[in-house]
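Structures follow.
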Structure P
């Protein structure tokens, strides 16, 4: 049985940092499933995305390491965990563990009951959508 990896994010203004993160996340298992935050959710949570959710899904689906892309308008990842029998969730280490659990609406107990582990990869703040937007504003 294949090991399924889940990553969650906006993935707007797709850049090298996203590519490196997704390749690293894919190395944790056999299938990489990406749950992207929908346009409405992203606008409420961060800002209006530059690329539509359909464009972001298309870009992500083009990566050879990606098995599936789905769009959500909910922070709760439990439905996707159960739908796809996720084994591991990977996120950047720019989040504290408890804050990230709260963000994805999960508890340690829930993850343990469903056999899901969390892994954090190194976050590179110099290669980010926020940094790109700032650079665009300054030019």
Structure Q
């Protein structure tokens, strides 16, 4: 696994999870998040046969940031347990650069910034992002129970 470039310099205080694209395999990404009393790591892949649109506006399912074109990717994770061993996956639409935490906090701006301004307070946007990520991770872990 290739770790993200500049790992030590990341704005850790602003990250709800760590996510990065594998520079050696652009269709593979990694996501590491706090979960209960520990952490969870998930390998994400762009499903084969998925076409990326460069003309449509898309919205991340986790942080609800709108992006033009290919700024959001469908990423799939293998389910935990027996379903995952059988090849079953669960997918979600995520910011292509996995920088959801930075978009929510205004540390990074989508190219659509200003067109759709959020009215929720920052704390509520952060809580929504964490809830949405937890819901996706719940689906990944479903087969483990």
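One of P, Q was used to compute mean count of other Cβ atoms within 10 Å over residues 95-102, and the answer was 21.5. Which one was it?
Details: P: 12.8; Q: 21.5.
This figure was derived from Q.
Can you tell which of P, Q yields 1.4 when distance in nm of label points 7 Å out along Cα→Cβ at positions 47 and 87 is derived from it? Before the final figure, lay out the partial values.
Values: P: 3.8; Q: 1.4.
Comparing all candidates, it corresponds to Q.
With helix-only ellipticity at 222 nm (-39500 (n - 2.57) for each DSSP H run of 4 or more, over all residues; to 500) coming out at -6000, pick the structure among P, Q it was computed from. Before the final figure, lay out each step's value.
Numbers: P: -11000; Q: -6000.
Label of the source structure: Q.
The value 0.3 for distance in nm of label points 7 Å out along Cα→Cβ at positions 7 and 63 was derived from one model only; which of P, Q is it?
On the way: P: 0.3; Q: 2.1.
Considering all the candidates, the number was obtained from P.
Kindly point out which one of P, Q the value 21 was derived from, the read-out being relative contact order in percent (Cα under 8 Å, 6 or more apart).
On the way: P: 28; Q: 21.
The correct label is Q.
No value in this document is a laboratory result; all are computed from the given coordinates. Remember, it's a predicted structure, so these values are computed and weren't measured experimentally. Cβ atoms are built from the backbone, for glycine too; each structure is taken alone.
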